[in-house]
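As structure tokens, here come the structures.
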Structure P
Amino acid sequence: MKTIGIIGAGISGLASAKAFHERGYSVTVFEKSDAIGGVWDRNRFYLNVSTQTTKNEYAYSDFPMPSHYHEWPTGDQMNEYLNSYARHFGIDGLIQCNTAVTKMEYANGRWHLTTIRTPGNTTHVFSFDFIVISTGTFSNPYIPDFPGMEEYQAAGGQILHSSEVRHKGILEKKHVTVVGFAKSATDIATQAADLSSSCTLLFRKAQWKVPRFFASAVNLKYLLFSRFSEAFFLPYHKSGFQQFLHSIGQPLVWMQWRLIEQLLITQFRLKKCGLLPKHRIEDQISCSLGVAPEGFYKKVRTGKINTIQSEIDYFTSDGIVLKNGRKIQTDVVVFGTGFKQSLPYLNASQLEMIRNSNGQFNLYRNIINTRLPAIGFVGFNSSLFSTLTSEVAANWLAEYVSGHINLPRESVIKEELDLIEQWKIKKRPIATEFSGLCVAPFNFQHLDRLMQDMGLPVKVSKYWGYNFFKPINPKDYNKLLNRLRPPSHKATPGSSNTLSLQKEKTPIKSTLQEAEY
């Protein structure tokens, strides 16, 4: 029985623990926080956060979300769901919370991990045959540095990351400035508009956002999340239909995107808001695609949200000065500027093996690099359906460790990675975001590759139209992945693995007794 060490107990870490545990491996999961959940840990998400993806599309394949959940689940519901998933599949007892990995060394065919347990800061060393890194792309909150920050805070001003805005009191009756235009920034600005004395949204570039329902009627998943819609993007490897669309069918592609843009311009009244993006929507759609918060654009039009397109130059004792010379007096500055990825337990030479000169990750299938032995990465294939892509990647990695996946020759792997890198640079620059780890909008293409490597079908139905036009749905993949599971872990057709979540609201505290090596 091989021993598997997993770093991180968020969506991808839980999927990894389940995939290896159900195959009979000895699994230990290290989580530096005091509870599981990753970005859905109650100590990490902001006030009234919700998913950007509907509940059916954001669930694990064999664990549907409860019917009473919102169509776009809240942060509390996601936390509840992940805790229930861990309990149901018996992986909660494998998790050591409050345990941070500080160093990794490879010797004598095994990885030796040094950890620090809090409280107490006790140090322990563990040894494993294989390591799974599942910290994903949202590791550490990022706040840029500006002159005068210390002076501003000393005078009583607050500087926060969006993930720290956890209750209304932070915004109520304050002059609030929110920095950014991504999901967290516009979410918080929308809430601050109703709570604060004034709300200013400061951004460098207006971005396209999509509504939950196009024309107030059509769920966004029908227009953006199918094999048909994916074909309208230019991938590094084209299918037959994509070869047609991106050659003689190019006018159809152009018309489709201009139609969607016009729908958004009309529905959100973007020109009146002064928030009409200058770039094409197809050049932006990726993991950073934002769903517009309910009421955001209306609050911009009515002046409840004051939008300014500029950047901070420096802070003063009572506010900020912008690069356009304007000064804003503000009590609270909230940075919706995302996260920085951090792998502090890997040394410089190890990081050089898995990153190229541009800082992009060099991972075959976004999962492994053969130069770094006995390590896999799950959750480094970020998408708009990260639960599903992480789950399939976890199964791929478990099959690989089990000896059921044969890799191509090293030269073939390098050729493919080089092809992808050049495609990102020349054809699709947006694909370099998140250190090149976002597979969206080519979700199906990525999943198909992983499924084929595992010797599994890529389509759940024999009907072409069903496979081509139906939005992605994890439960379809349950039928396919079920072929890999041991008999005791196979889902019974027609059954639901969803547990009642009414009484399951206490964050998991690991009771696993650690072994010292």
Structure Q
Amino acid sequence: MAGINGIGTAKRISRVVIVGGGTAGWMAAAAMSRFFNDGQRTITLIESDAIGIVGVGEATIPPIRSFNAMLDIPENEFLRATKGTYKLGIEFVNWGRQGDRYFHPFGGYGQDLHGIQFHHLFLREAARAAGTNGISPDIGHFSMCTMAAHAGRFARPSAGAQSLVSQIAYAYHFDASLYAAHLRQLAERQGTVRLEGRIVKVHRDGESGDVTSVQLEDGRLVEGELFVDCSGFRGLLIEEALETGYDDWSHWLPMDRAIAVPTANIGSPDPFTRSTGHAAGWQWRIPLQHRTGNGHVFSSGFMDEDTARDVLLANLEGEPLQEPRTLRFLTGMRRKAWNHNVISLGLSSGFIEPLESTSIHLIQNGIARLFALFPDNPISPIERDEYNRGMKELYEDVRDFIILHYKATQRDDTAFWRYVRDMEVPASLARKIELWRLHGRIFRENAELFVAPSWIAVMLGQNIWPQAYDPIADTLDEQKVAAAMEQMRDAYRDIAAKLPTHEEFIRQSGGWHDAPTAQPPSPGPFAAQAAAR
């Protein structure tokens, strides 16, 4: 039917059903109920208390801040509710070689000079240093996030500030179950209807194949026009009902197990995640206000579960608070994230191990992409295909960045490390590595999640140095560049030392979980000193 100026008046989808709770389900419910609960649509979420919530990590990357802002969740309120801490990046231990240690920061490195990218000037200075004393400088000395993390300090960037503090970028560590509970309260206040129950049957239209309703164990029938599958690895709708298929990436990412255990804090929480390489995988350490999250991600093809548990327990820093629990997974993604009238989010859509804390971001991006392509009835195949194209591109970009960490190793002490070091990698990643090896060049393609500084951090941190730097760096005066870089290095070090400690900042700003009242956000007592730099 034609509307004003020839614009059609399509039939709006009025009933959205979310299958499964947890982080993915309640993120979707909170976002949808904020924007689509307009009296013409209903948002229903079905979950069963009898089904446990799967979670292998509690760390995030900076875009989570945009999601919380979209939901109008104040940062200090969020930190108190989730007992969260700040995250400036990830420290990697034993990845390039045993004993190696490097930091992947959020935010960039240094300052470009006369339009020439900083890292090319850094590579030139590194070549000079190697030619004189055999020692290469550490690019982390030119990162505000890295220097603050090493000092155990934190500050929010000041809006409009000209100081180096404005280069701080951050995300969070938090208790994922507390985050889901907080989002549930928000979603229910906004009109989301939660139904308790286990789904025992899925009904589909005999002609179109679309899901029409789901049946609960007690016989209740829940009808919908659009279904969001947040049922976890099981993929109740996207896989069990629709048989969408799964692309297996375990030949590149052979980790298929994670053993997780929380421990008591032994000190003030660090403002970063740590990833420590072991014989057949790696161990995470995620500091929260009230405890520390730990886990061992490993490949069962190279290590048995009992040994993996022993490795984890032998490398804990605090007393275990629970018995370790094992999670099993298969790296990869659904061949279609959106099939018929079912959109999968979170683990039901795919899984890439939590090495770079991307799981929650993939949920967030899936929600944002759904909002950008929210359908009418009937659903357009063109919009559905566009959603699937974008999600596939995102998953593959993240996949390549994760594979890089394994491929870029010199470890040969175990069969696992020899396998990942020598394996063939996707052509898209091989091209990036070769461009870096030649002249230190990194190009962002499409809408890649990880930008140049992230690739630079891992390449250099794991000892992949280019054969030569970009010759454009030679167009600047050598002595002037060296003086400018020395000044930068000193400034990063000095400003980091003036910031409040991580815990001090959370407490001063009212984000600690036992804070009696919320305080207005503040850059902290360092602001005047830092702004003077």
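Using helix-only ellipticity at 222 nm (-39500 (n - 2.57) for each DSSP H run of 4 or more, over all residues; to 500) as the calculated read-out, with -10500 as its value, let me know the right label among P, Q. Before the final figure, lay out each step's value.
Working: P: -8500; Q: -10500.
Here the read-out was taken from Q.
With semi-axes √(5λ) of the Cα gyration tensor in Å derived from the coordinates and found to be 36, 30, 23, which of P, Q does the value describe?
Working: P: 36, 30, 23; Q: 40, 26, 25.
The read-out was computed on structure P.
Taking distance in nm of label points 7 Å out along Cα→Cβ at positions 139 and 219 from the coordinates of each of P, Q, which one would give 6.5? Working shown, then result.
Numbers: P: 3.6; Q: 6.5.
Only structure Q yields this read-out.
Using the calculated result 4.1 for distance in nm of label points 7 Å out along Cα→Cβ at positions 187 and 307, pick out the matching structure from P, Q. Please list the in-between numbers first.
Details: P: 2.0; Q: 4.1.
Of the options listed, only Q reproduces it.
Taking 54 as the value of percent of Cα pairs over 13 Å apart, for residues 283-322 alone derived from one of the structures shown (P, Q), identify that structure. Before the final figure, lay out each step's value.
Working: P: 70; Q: 54.
Source structure: Q.
Please state which of the structures P, Q yields 0.10 when FRET efficiency 1/(1 + (r/R0)^6) of positions 115 and 147 (r between Cβ atoms, R0 = 25 Å, to 0.05) is computed from it. Show your work: numbers first, answer last.
Values: P: 0.10; Q: 0.50.
The correct label is P.
Computed from the coordinates by the stated procedures, all read-outs in this text should not be read as laboratory data. Keep in mind that this is a model prediction, so the values were computed, not measured. Cβ atoms are built from the backbone, for glycine too; each structure is taken alone.
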